[in-house]
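Read-outs throughout are calculated quantities, based only on the coordinates presented, and are distinct from any laboratory measurement. All values derive from a computational prediction rather than experimental measurement.
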Structure P
Amino acid sequence: RSRQVMGFDSNYVPGWDCHGLPIEWKVEEEFRANNRKKREVPVPEFRAACRAYAEKWVGVQREEFKRYGVTGDWDDPYTTMKFDAEAAIVSEFLKFVDKDLVYRGSKPVMWSPVEQTALAEAEIEYHDHQSTTIWVKFPVVMAVEDVPMGGNIAASGASVVIWTTTPWTIPGNRAICFGPKISYGLYEVTAMEKVVDPKTGAELTPWTKAGEKLIVADRLWESVKSAAKIADFKRHRDVDPSGFYCNHPLKGFHGGYEFDVPLLAGDHVTDDDGTGFVHTAPGHGQEDYIAWLNAGYSHADIPHTVDEFGAFTNEAPGFEGKKILVLEGKKAGEDGDANGAVIAALIDKGALLARGRLKHSYPHSWRSKAPVIFRNTPQWFIGLDKKKPDGRTLREDALAAIDATAFTPPAGKNRLRAMIEGRPDWLVSRQRAWGVPIAIFVNRKTGEILNDPAVNKRIVEAVKSRGADAWFDTPAQVFLGSAGSDNEYEKIEDILDVWFDSGSTHSFVLEGRKDLKWPADLYLEGSD
């Protein structure tokens, strides 16, 4: 308004991001109020309800802004659910496909079992959470340094001890990480404390017995000893865990876990807390995943132990169907029966050393407010460090653009630059219903994306004519034409991250309107 008073042609174009989980979540609530779960509602009906909900609130909010006296082009705002906008978003995504920057990877991602979707870091908030902690014994079966010298006791027969706040990840364990600079010792238990049941007064049988040998970081031995109620011990010698292999603590449980667990060096391991060893489940943590691949193991060796509802699959023998979180009712978001089942199995196998409780900061979905988990699942990513045809990467281009932009206040520049420098590849897929689809076909045999100009043109034209619904209600063969058959190609129906919608506004606002031009003189963004 001030610029218009000064004589500038300053056209403020208001707009709304209309897709995404907030609207979908509200529509789900409306269906649940009518005793219909989302999975029982046909996708076209659900999408229509989401569109109607968004249209209603765009109208309400537009009138509120006008009453506030906000000057803008209220008769022609932009919305990301207009057909032209949805087509432009699809077109922008296909540009990344054309530059070979889009790939499907099997990575651990933050997953909301309550919402059944992957979440990006921007959709996460942290709250205090009470977690069950356990100390677990992994029996050493092979140690490279087992050449007894001077009467030293061999490490084979001892147990490497790990500590975790997520007992349910133990079935997904495939390795243990140690710190190359950490001092480790071989300790023998010589006596246990007497522990009495406070209710009955009966003496409890300890989970650890005299004669057991444990390998722990020296700096953390006292805390491990206290947790396990060990009364007395003997430290035999230093231990270098390089080249060790252990049995899985659940070996033989329901006929599963019959594999060696290697010890891998990792710079992320510290001796600040725990045991100095990190239980490594490559399907349930980013550092675990990186350590696993850096050691030369493959994606194919990472199990899919948990499904989209946060329940164990048959790749977690003995725990099929056990749930990590309660998904419905008054206890939604609380621990399910998975932790208890895993702990009971560890006790049965004689692998539990101790257990406890810990209050700590834990990631939650900012919408459902329920805890999230790390889960290995196929997702779509845009690679930030893959070379484009011009030889540069997206990260390099983004950092250069930041450096060439004036920020007010200047601190915003440093904040954004630090975020871009350190962020991982962009997870752009969501397993939802309301939004712009990842409108691509994938070869069922090779996994390669079909990048055919004629097919892409048909997709964009269909969305421009009938909206994103066209992707879902049009047979695949109509888009494919002579490029292939739907038996050969899989039609992807995941939804694009709504931040991709936001990032594409330039294409259908600045470049799509006669009264505006690219680049903008001013772009207003919230700090979230």
Structure Q
Amino acid sequence: MKRRDFLQLVGRAGGAGAVYQTMTAMGVLHRPLNEPLDLTGNGKGKKVLILGAGLAGMSAAYELRKLGYDCKILEARGRPGGRCHSIRRGTVETETDGATQTCNFDPGLYFNAGPMRVPADHLTTLNYCKEFDLALEAFLNVNENAYYHTADPKFQSLGGGKLRHREAKADMFGYTDELMAKATSEGALDKELSKDDRDALMQFFGSDGWLGPPIQPKTTDDLNKPRTGVYGPNMRRGFSVLPGGGDNPGKLSTPVDRHTLFQSKVFFGFGYEQYIDFQMTMLQLAGGTDRLAYAFSERLGKVITYSAPIQEIRNDGSGVRVVYKGAGGAAREEKADFCICTIPFSVLKSISNDFTAPAKAAIDKIGSQYAVTGKMGMQFKRRFWEEDDRIFGGVTLTDQAMTQIVYPSTGFQSKKGVLTGYYNYDQQAEEFAKLSPQDRIKRALAEGSKIHPQYDAEFESGISVAWHKTPYSLGGWANWSDEQRKNEYALLLKPQGATYFCGEHMSYVGSWMAGAFESSHETLKQLHARASSG
């Protein structure tokens, strides 16, 4: 008996799930998580219609075509990539309310309006970058010279409301370790620890908090002196006067008052860089994240039909039928054996379909809670953050509505540069989105000037994106509660007739490019198993 005939029998008896498990056991499907997709077999004679030319849709077509499937992608926009979008000179952005902006950046400068970084463990993304020979650069997500900032007037004694990351961390950990060392030495942990453990812990507090009498180190031996006691100026916190040649040892900076530091709650920013997906080393695509999207589109060519928004999705006994708006606005129709729908639920919930009532309810629920998020790219005539503040890459966090400034991790010491003037979420993003594009720039300048007074004098041009007001996206990414993962998510993992749902929203790596790829690969395994069963 041929393998295909055997799989057809398994499919008739147990359905696509049984075929999938059987193909895995037979070695036809063998792909550990995060490794390149490795499907075998032949999809010739089967047509797959893919809705959306984002990373999920294009990677699906790219992989299916390797197996001989006939693929066609319908994309509502006039470009590939979806939310994987970089903005350059001449890019036009129009929002749902008609507000339109045109990018006026200098040639060669760009802004990643969507994803901008790749964690080191997102191997599916890295694998495609390697396969397409796309250059990668380090993305400096962590920079100890960047700032934690508060606009609260009570804390302007904190260097105008801002502390370098290294200053804030050194002070917070130093004072905390001092208090812990004091409590431990006074017996507070005697019931919990042996004498040897207490001694080891005291050594840790001394080292971690740089505890000891304030010293001005002049030799390596000074740096290695035992540290017990109080927190004070230290090499971890840094200098107020940098050391130099001759008789210039420099001067260590003075820690912030403990009470002021604690009440500023600056420590809430510490966890940002400790989350697994934000830990160094992170990477970025040289020249813009959309290089990855265009690498797919260049290989797919005429497989993609642009400016083709979907109007209707119908399953029938022989496959699927999709109605879309073609050139000139005329309704057109495509039929296929299978459909992979990568349209965000925020958009799909308004498209006519014949899905089951529970599936429609699930799509409507999740589609109504997509992330409200926005970004702005700002070009400055001088890279003052490098020249004046010695910040090369990294992120400044603030309690203002702008939320953060992301400094470019490329083009160091060149004349001009584009930084991310804000990247915010939820209420803060909504505040900016309600403004006109020009007023968003004014507010970004006003808030940014509290951190970098050079803003007004050096600013040249800016462009913003409000993803929840961007046609065919209507949100940054899908949000799921744990309960919704058990119910709505589990339901939508299963196809509706011949239609499969796919995209970052159908993964546990939501909001990342890897989520699109992981979802695509899982969908392809299911679809290929089903197609192989006859």
Structure R
Amino acid sequence: MFRNMSIGNKVSLILTLALLIGNIWAILLVSLNIKGSMLDDAKRFLMAKASSDTQKSEEYFNVAGAGLQSMAKAIEARLNEQEVMSPLVLKSLLGYIVDYDQSIVATYVKIQSNLYDEDIQEGMVFVDDNPQSYNQGINTGSIYDIRSKDGKNLIETFANVPIRNASPEEVMFSDPTSLMYRSEEIKAISIAFPVYYEKKRIGVVGAVINMSEFGEQILSKATNAFPHTRRLLLGDNELVVAYYDKGAIGSSILSVSDTLGTKRAIELQKSNKESQDIVEMVSKEGLEGLVALHSFEVWDGVYWTMFNFAPYDELLAELHSTEINIIVILLITMVIVNLLVVGYVKFIMQKDIRMIYDGLKEFFAFLKYERNDVAHIAVDKGDELGKMAKRINEAVVDIKAHMEIDNMAISQAIDSVHKVEQGDLTIRLKTRANNPNLLKLQDILNELLDVLQKRVGSDMNLIHDVFEQYKRLDFTSQIPNAKGNVEITANVLGKEMSQMLAISSGFAQRLTQEAQTLQEAVNNLTNLTNSQASSLEQTAQAVEEITASMQNVSG
């Protein structure tokens, strides 16, 4: 099928395939290069986002923890001086902390010292009834106002939280815990600082942080870079401490995502040191992507791990858009190039090829003697087709000239054959042909004529006339300037025949004379014979008469 297609269609098909293959390779190469670059950028972006979230978390706990730690140190200093911090000051300072931060549900204090009143010894809680407004709604509550789901009061709930670090930097960070506050369940952690007196822990100052609110501040969906971004904070014991899904807070991270990325996050968390990593993972929704992991120190000796996942499709959305744009541009380019090339091939190149084809067709007809002339191929261009047409025209002119010479040589050969038929053996083929075969034939014919002239003679007509005269027994004719063997032989034969005839003529004359003499003798003999016959006849008559007489006598 391809062999029977026109050149334009072949060029178009080959060009389309070449462009298609080239475009595919270009798209692959560009995509791979861009993808590699974009993956590097995506990794840097994810890690930068994770680091940004990490920094916000650190700043948050530095602010919240610093105030609580300062209060614990101040209470210790007063106790060492046998003084107390007045309830009003405690309320003011702890109230400021809870009022300042919407994520803090409550601050609390408990000091088991006779220097403080019963409320503080039992435990005081400060809550913000109007978290939307600053410096309004700060109230004092009971430790029973916030309970665990099993009914323990606030102090009891976090009483067994282990102390981190050594004195004087001790801190108690709890795991996320379900608390009941105002008939609502919240997921919260407690950050607290112990109060010491005479090297004995007698109290605690702390805050309850609603991790759902904290997550909204730090890990809000509105700040997600991509629709399917997943950001969370991993704490101790493989527990999620902050996540957009409130129900997952306090649960094992493996219940959220059991992947290599999750397991790597657990490894970083357990290392208890600052570190970073980026690994591939598949989300719970089945999306493949990258997760940036940043383990950081949220407080001295307390490490959490920021988990920031984004799927490849969204990380590389710009790449896909670029690929589509490249494909569209390449397709448009391919169509335009095809149209230009096909148009050029069909309307210009094929026209030139057709002219060359027609010129060659006429030339071949000329070679077969179907035409008397060949038209000039009018393709006057500097490209390959123009050069081809020019070369063909030059070749046609040369071949026409050679053929004219060959035709002249053939015509001369034909004329020479006719002259040879008329008896002229002196003719020679003098026009030299260009065709090697014709040239060889000319040489052979000339050699043949040389041989004929040498063996026979120069003029067959003279030889024929001489032999015609010889047939009439006229041996007097001679061939002038005889050089050929037949001519020489004919002349010699004529001379010899003339000499033989001359000798024969003498013999004939003598024979004639002898014949005349013989004739005379014969005539004489005849006459004598006739005379003798007459005598015999007379004798016979006499005998008959004698016989008759004798018979008569007898009878």
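Tell me which of P, Q, R gives 21.7, 63 when you compute Rg and Dmax of the Cα atoms in Å, for residues 299-418 alone. Clearly, the read-out refers to P.
Tell me which of P, Q, R gives -9500 when you compute helix-only ellipticity at 222 nm (-39500 (n - 2.57) for each DSSP H run of 4 or more, over all residues; to 500). Traced to structure Q.
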